[in-house]
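Take a look at these structures.
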Structure P
């Protein structure tokens with residue numbers, strides 16, 4: 001057994017690593033430490049052979065950190081969570097919407113009994129309240145399912161394995177491995193993902209994580225993505241519509257991850273040049289989840305806080321939408337003057353003027369993009385909802401000429417476009433920089449336009465629509 005003092009050995013290892021001209025010095029240094037620790041342990045610790053038995057933890061770790069099975073397990077876990085979110089949110093969302101719109105009817109009765117003018121009722125009830133009702137009914141059920149499932153994986157100890165699997169990809173992109181964790185937080189809410197970038201010590205790599213967190217779909221974008229995937233992709237099969245829709249959403253998530261890596265690679269070689277820092281990730285053991293803690297953290301700390309922030313920005317957005325749809329210049333509302341002005345550009349990128357205007361007005365809260373779109377197609381003066389998915393498909397396809405290309409471009413634009421108002425505000429609070437906040441808004445918008453333009457022109461050029 002070696003009699004070398006551990007502190008002396010530590011200093012010798014660090015000195016030897018520092019003298020090596022190799023890009024992975026930190027990895028070699030950490031590896032040397034663990035190899036030396038294992039060597040010392042093997043010399044001073046003896047274990048009965050009977051103790052060496054099968055370990056579920058070791059088996060699970062081999063699967064979760066395998067280059068092939070680890071990535072496959074991530075994709076499967078994501079697909080299962082998305083399937084459970086889609087399948088489980090439909091009924092409670094419909095019930096919640098029914099209850100909230102019943103309250104709207106009572107508010108309407110109250111305004112009428114007070115003799116209030118139509119514009120006052122329209123502004124506050126059809127504008128502000130209806131926007132809030134849409135946000136709550138659309139956001140709350142999926143978040144109440146998604147966040148506990150995500151927190152379950154977090155409490156189980158699985159997320160560090162995700163960071164381990166993706167670390168190599170982020171390192172090659174010039175980013176930090178911990179960005180995988182902040183990206184995962186963005187699935188629930190991009191604003192929460194931005195705040196979670198505080199775990200990254202390097203200012204450069206933290207800025208990379210902030211600027212690219214938008215490329216994973218947040219809870220506000222799920223309604224539009226789910227509707228498009230269900231109507232135009234899942235609806236094309238006779239059975240298993242929910243499974244097919246979940247698979248499409250999983251593919252969209254993978255596209256978002258790919259774009260995250262590409263943009264990180266470009267930024268790390270241009271405006272955010274630098275050498276990626278390494279970190280030693282000591283994987284914690286798998287542990288039994290504490291369901292009480294999961295419910296508190298997911299429903300109170302995450303779901304309700306995110307919902308409150310969304311409601312704050314949705315209320316003025318609903319009011320503005322109602323104003324634009326009810327103030328006329330000539331015989332046409334301001335909303336339709338605006339949609340007509342941008343229709344040519346929108347069609348070039350596979351959309352139309354009403355779709356693009358819905359995204360613009362939905363910037364404060366992505367949850368209201370779909371109801372604004374429906375309102376525009378129905379030429380109504382307030383956001384509205386159709387009573388079935390089949391009625392929605394008939395409105396889009398039969399009455400307004402949507403094709404599968406339109407649905408694909410809507411999904412891609414929804415996935416890649418600018419962050420919502422809450423996320424923009426959070427970025428400014430975290431960076432305290434108008435320059436980086438502006439870049440965080442303009443960069444994904446340019447990417448969304450470029451991708452949709454390329455897809456639309458390619459499909460049309462090949463004569464596929």
Structure Q
């Protein structure tokens with residue numbers, strides 16, 4: 001149990017009761033398709049920044065674990081690569097995405113390559129968006145707070161993070177994200193202030209933390225760091241970025257919102273990395289570093305402040321789960337069911353509500369089957385990015401487009417190669433080594449380029 005203070009438990013209870021109120025308030029609403037999927041395309045700059053920042057930062061326990069083990073390399077592995085990916089999205093894609101007036105990423109694929117590519121893209125988006133890593137994170141946090149085995153808490157984490165967006169759609173996601181944004185930053189500000197006031201700053205950390213923790217690679221090989229810069233290219237096909245860009249009030253909000261989000265991510269990463277270094281200094285013999293932040297807070301914070309910090313961690317993860325689960329849900333409702341049936345568009349919110357629980361079940365199963373946050377990030381990013389990256393970039397450039405059959409080849413072949421690459425490592429004969437010692441994302445991207453080059457020799461009509 002994380003605390004015996006009634007004040008801490010009251011803060012947690014008020015938070016969940018407020019989410020129940022949001023759910024009750026949305027009961028009986030019948031939003032239009034555009035309102036449900038992209039909030040009526042009226043998202044302002046502050047709301048855009050709050051929802052994108054909170055959506056993209058859910059693996060908080062994984063960050064604490066990685067910093068405890070490797071120090072500032074956390075920033076150079078899980079920070080800088082993704083800032084660069086986000087900057088590329090802002091510079092080349094955000095404005096064009098908003099001007100396209102589409103609803104989902106598979107819409108772009110259908111416009112450029114036909115329905116087959118859109119359906120394959122929808123499956124890839126569903127796999128990428130299902131928030132398995134974050135369900136695992138929140139379940140682990142709940143287990144640390146309440147005690148007991150992780151299994152029931154992983155299931156509870158999934159359900160408690162999505163029920164309130166069932167009917168309200170993206171508007172509800174953005175509303176709750178703005179509150180979670182405040183809690184997310186407030187919790188770590190409180191912890192960092194207490195740590196600094198009690199122990200001091202760099203002068204306290206340097207003699208108590210391994211020297212390798214202040215080296216850019218953290219003791220890892222350069223290849224283990226560089227691969228994350230390639231995986232981070234997946235930012236340009238991250239469905240959360242595209243959904244927010246489609247929902248922005250205008251192209252300027254879409255572009256500037258991403259750039260401001262990068263600034264806020266840098267600030268938050270500074271706080272989490274600093275707290276991770278304090279955890280290593282104060283808890284050098286921690287048995288399981290995944291609990292670095294909870295254990296650090298328990299030994300540092302008084303009542304109320306402790307409750308606020310735990311609430312900040314909960315909000316950080318839940319804001320990511322609800323956003324990605326909603327994307328996966330709408331992928332089922334619109335990009336799969338509606339695209340196959342071409343029925344009444346007004347049914348899309350109903351189908352998406354079914355999709356929400358399907359996505360929740362899939363994320364929970366994946367989290368239980370692969371109980372490592374960093375491994376989930378690595379494997380899912382490695383498999384999905386080669387499927388979507390080149391087709392999406394070509395579609396936005398409107399140059400070098402293959403025909404429908406070529407597009408399917410360019411998506412299915414890399415996906416099959418990278419999935420086989422990932423699965424091979426788990427085979428007994430592989431002994432934990434990838435084929436040829438090559439990371440799966442490199443094999444997938446190379447396959448994607450070869451497949452695209454091959455399509456240049458296939459004669460077929462392009463989609464216009």
Structure R
């Protein structure tokens with residue numbers, strides 16, 4: 001902070017002095033800036049040399065732990081109210097649910113390098129271009145300088161780490177961090193980007209690709225460990241979330257997951273990097289990816305025939321979502337739904353879909369607007385069980401539900417609560433029953449129907465899988481004694 005204040009003071013002086021004095025101050029400023037950059041560079045190189053010394057120590061043998069299977073949900077069939085049914089009067093009835101699942105914690109700022117990574121001028125700039133989910137990206141790097149490993153013994157890896165810490169790779173790291181910022185990449189998205197970059201330069205499943213990915217990853221502030229089986233090098237990443245269906249290694253009470261398939265018995269380097277942070281799977285902003293529009297899909301409400309919209313989604317985004325691992329936060333399975341439901345709709349998709357829906361909701365009261373959105377999701381989308389479509393349980397982000405031909409209760413509730421919050425600004429919660437996920441909405445006025453009280457506020461039940469049911473109806477045979485409320489942001 002003192003250095004920043006000093007730099008600001010010098011900059012102010014430069015702007016308020018005479019030309020002669022300005023030149024003098026500018027020279028002093030430039031010399032000072034170069035000195036600071038050199039100090040940062042020296043600091044980073046010292047850290048890497050110290051880290052390399054730890055890497056030289058014998059790597060410890062470790063056995064992987066078996067994957068934790070994702071919880072299997074019961075198949076609770078949807079209930080359909082026939083069109084010609086005369087509904088019974090709605091009465092206000094409290095739904096008593098004792099267990100409340102806190103929302104997924106808002107993520108802290110993304111990890112940052114232990115010291116700033118400075119750009120270095122080069123006489124002739126050369127670029128490495130690569131494809132990231134249909135999005136062309138480029139970084140400054142001369143392929144003539146790419147790493148070539150002589151072996152994967154601890155000394156080989158340590159020497160390679162020292163080489164990677166030279167100025168040659170600084171622009172590459174700097175550009176990677178800028179791409180993370182420009183394209184609004186969360187931690188998982190950033191790791192996938194580094195994988196794409198490393199494989200473009202060194203080929204898929206090579207030791208060099210694995211080491212380059214690991215090096216940029218720790219330089220970006222993330223926690224990882226290296227492992228080897230005598231022939232192959234592997235990168236393991238630490239996650240704040242418990243990931244299902246992936247084998248893992250437990251080191252110092254942290255779970256580490258492999259980036260690719262690897263043997264169950266390996267030797268792992270225990271070297272730690274300063275201020276390293278585990279990866280978060282939370283997605284808190286809309287990614288910026290090249291547009292690859294899907295075919296237009298018309299979604300229309302059954303009971304409100306004029307309430308319909310045409311939907312196009314970005315298939316590049318869907319390809320990324322296909323890599324997203326199923327996980328929970330804090331070992332509570334219900335946090336899984338909150339992570340999907342709290343992910344914002346991609347901006348370009350929202351910019352196309354939301355104006356259509358808003359035009360039809362204009363002038364409607366909050367209750368009628370929610371009724372229309374609820375029926376649109378209930379009747380405009382076709383229900384099917386995940387195990388019949390995907391061979392197992394798979395939750396959808398909102399955009400996926402708008403694209404794929406089938407969806408189930410969790411997908412509908414995630415989409416519905418996203419729409420209500422974005423279009424109407426009304427708070428929502430999810431209601432989890434074993435095998436079923438519903439929703440509830442907080443209205444600004446009294447609304448009749450089944451409701452849940454949280455902190456003195458009423459959330460009226462809205463079930464996107466109780467097809468044809470109005471606001472306030474709980475789907476039959478739901479056991480409130482076993483239900484949980486999942487708070488959303």
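Every number here is computed from the coordinates shown, using simple stated rules; none is lab data. None of the values given here were measured: they were computed from a predicted structure. Cβ atoms are built from the backbone, for glycine too; each structure is taken alone.
Could you figure out which one of P, Q, R the value 47, 24, 21 for semi-axes √(5λ) of the Cα gyration tensor in Å was computed from? If you can, show how the numbers build up before the last one.
Details: P: 47, 24, 21; Q: 36, 27, 20; R: 48, 28, 21.
Structure P accounts for this read-out.
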If helix-only ellipticity at 222 nm (-39500 (n - 2.57) for each DSSP H run of 4 or more, over all residues; to 500) computes to -23500, which of P, Q, R did it come from?
Q
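For which of P, Q, R does mean count of other Cβ atoms within 10 Å over residues 99-106, calculated from the coordinates, equal 16.1? Kindly include the intermediate steps, with their values, before the conclusion.
On the way: P: 12.8; Q: 20.1; R: 16.1.
Answer by label: R.
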Between P, Q, R, which one scores greatest on mean count of other Cβ atoms within 10 Å over residues 243-250?
Q
